[in-house]
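Next up: some structures, all given as structure tokens.
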Structure I
Amino acid sequence: MNAGVPGETSSEGLARLPGVLDEVHPKLLILCHGGNDFLRKLDEGTARDNIRSMIQAARQRGIGVVLLATPKPSLPPSVPAFYAEIATDLKVPFEDASIRSVVTDNRLKSDFVHPNAQGYARIAEAVRAILKKSGAI
């Protein structure tokens, strides 16, 4: 189930996530948040704390988590170090290259920042690979 909301910041996602988890009862949360914070030039520390809290909310419900890093818009786009730090601290599978590779290839985007079908397929393949590597599948 895709419960993403276009344009949502990590603060909005954190406020909404517990209700979604309680309603849907997923076995796995693929968490991809932070991009809209970066686009709006919001505080990176707040995004970090919100993402950490989202993972903890899922874990408190017995839900596994895979973390996808979202790059900050820059030349070239760069992934903030906090994603790897959270993944290490909370021991969650983590993928940091696929979204960056999609947003740097215009053939894989439908607009300035959003993937097209090919881009989403590439991200899905990266998620499959990280799930396989972690032993989830």
Structure II
Amino acid sequence: MKAYADTGLLCSLYAPDAQTTAAIARMARVKEPLPLIWLHQLELRNALRLRVFRSEITGGQRDAALNAFLADAAGGIYAPANPVLGEVMMEAERLSASHSDKLGTRSLDILHVAAALVLGAAEFWTFDKRQAALAKAAGLKV
């Protein structure tokens, strides 16, 4: 798996926002399935629920977005991936210790970069500037 997409990019695909056009353009470059881990699953569902809470989308739009995501997952756009949690946690702590005081990265962002590294990704796709800086500092192409 060469590329790893963070959940923010995925959310922009399924629930339109200011980054949707860029997310669609990025996904047009997908040559092999993107890894999908437990963190994507939780974070995407929660992000869609938060958008309902914030009145950015309706419950029906949330359900349609989730169904579109599940259809894409079943259609092979994503490949289930299960990085060893202990390895992800050790890598996340290393990244945090090395970079958080300089970059201001959040825990979930660190976990995604750590998972990408553990899975052997070469590229990291995100719209988040701090997360991008962390991925770049970790040696990933952003």
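With relative contact order in percent (Cα under 8 Å, 6 or more apart) computed per structure, which member of I, II shows the largest figure? List each step's numbers first, then the result.
Numbers: I: 18; II: 31.
For this comparison of relative contact order in percent (Cα under 8 Å, 6 or more apart), the top structure is II.
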Matching 22, 18, 15 (semi-axes √(5λ) of the Cα gyration tensor in Å, computed) against labels I, II points to structure I
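Work out the source of 1.8 here, i.e. which of I, II gives that when distance in nm of label points 7 Å out along Cα→Cβ at positions 11 and 51 is computed. Numbers along the way, then the final one.
Working: I: 1.8; II: 0.9.
Checking each candidate, the match is I.
Quick check on the output: 2.3 is distance in nm of label points 7 Å out along Cα→Cβ at positions 27 and 123, derived from one of I, II. Which one produced it?
I
Just so you know, all these numbers are worked out from the coordinates, no wet-lab data involved. Since we're looking at a predicted model, the values are computed, not measured. Cβ atoms are built from the backbone, for glycine too; each structure is taken alone.
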